[in-house]
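What follows is a group of structures, each given as structure tokens.
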Structure 1
Amino acid sequence: MKKVSGIFALLAMGSMAVSPVMASDWNNYRVTITNATSHHVITPPLIVVHNKHFKLFEVTEAASDGLAAQAETGSPADLYNEVSGAEGVYEVITGSNVIVYGNKATFEIRAPKKAMISMTAMLATSNDAFTAISGKALPKKRVTYMATTYDAGSEYNNENCAFIPGPPCVEGSGNARATEGAEGFITIHSGIKGGSDLNPAHLDWRGATSIVSITRIDD
């Protein structure tokens, strides 16, 4: 059983990996993540700056333990520990608060030229859905990416509040883990279907569930 533990008050974390890239080749960027849903809460995101060889996740492959934990509980702590210092990773940061629908959160990152960015965050009112971008290029000036919603495949989508951390499910409901019937690998999420505790009229989505805007900051 996995418990929701403080996903609404996580401390920000940051990590800079040792890199041979010259300091003069690094740029600063502002990253803004907007919750594009009408009722979902997005949990504190994890942002990774990396080279073209690093993959945070891949569709049709099993989610790492850290990504599964984030997609099921909302906490990025295990995933942060997994990727910090990994080969090809320059920087890893996490948010400090959830992003409520209609709101946004802004972060600053540093990256060498030709670096890429990936981001993951849970849709809190789901079994194991996460909104993400993967291996996107950092801009010369500014770029906006529409995030895809993925199913981590680590938990069965029963839509039952006993297995879900976000509202209208309450924290005391337990957020148990239902692995029997889970896909076993990452897929594009098919949305909220209803039939249990979740109302698709409020919680289903069409298109992107988050928007990631990145602006290079001049020194």
Structure 2
Amino acid sequence: MDSYKKFLEYFQISKEDFFDWGIKATIFPPLERVQKEWGELKFRIFNDKPVYIRGYGRDAHGTQLYLDLYKYLFNNKSILKDPSNNTAPTRLIEKSTGLKKNKTIYNYQVSHIWGKTKNVFLFEAPWNICYAPKIMDPFTGHEAMGDLPAEYKEAFIRKVYEIYENYIADYNRILVDNEVGEKLNEYLYSIKTNLSTKEYERFCKDVKDELSPISL
């Protein structure tokens, strides 16, 4: 028995209509703003300007591993931990859409579409941030289980991929052009003796996921 299915059946809402509403109710930054902000973000990353990422590990104690990594990969010594873990993306989407939670819109939350919030490109990427209706959180949150959430996530990602395909391709090219995979392995080898086996294995898994290409 799935309570989500019981809900839709009781209110006589088809799965397709519910999914369609969820996608249409999501607020994305206008494409002209996406282009501008994405260009500015890349400039900051490659020119040692401040860029934010979300903290890593319990009480964010592992964040320095990422900060040192970005010095190694992009010679950027100005990467910072976001003070609230959501300040920079919230500021960005407010500026890009002209909308503000609990001021001009209600019951929306700032959401990272592909996650990867320790990724220096994707935490502030305007094409990775949206205002999601909170009513859809049971279908998109980490705790969401069952067929319906999986189907909704797939439908949502496919639609967003269509919108932002060029930016996703650009991000994937950046990883290749900067040999991020190869340099990441070099960095991981260099820090192996600095961490316990458990910490090292966990970080290797997490950072490779964070810096992986985006695909359907």
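Any read-out appearing in this document is the output of simple, stated calculations on the displayed coordinates, not a laboratory observation. All values derive from a computational prediction rather than experimental measurement. Cβ atoms are built from the backbone, for glycine too; each structure is taken alone.
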Volume of the Cα convex hull per residue in Å³ - highest-scoring structure of 1, 2: 2
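Figure out for me which of the structures 1, 2 the number 2.9 belongs to, where distance in nm of label points 7 Å out along Cα→Cβ at positions 153 and 185 was derived from the coordinates.
It must be structure 2, since only it matches.
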Source structure (of 1, 2) for mean count of other Cβ atoms within 10 Å over residues 65-72, computed value 19.0: 2
Structure responsible for -2000, with helix-only ellipticity at 222 nm (-39500 (n - 2.57) for each DSSP H run of 4 or more, over all residues; to 500) calculated and labels 1, 2 on offer: 1
Structure with the greatest value (metric relative contact order in percent (Cα under 8 Å, 6 or more apart), set 1, 2): 1
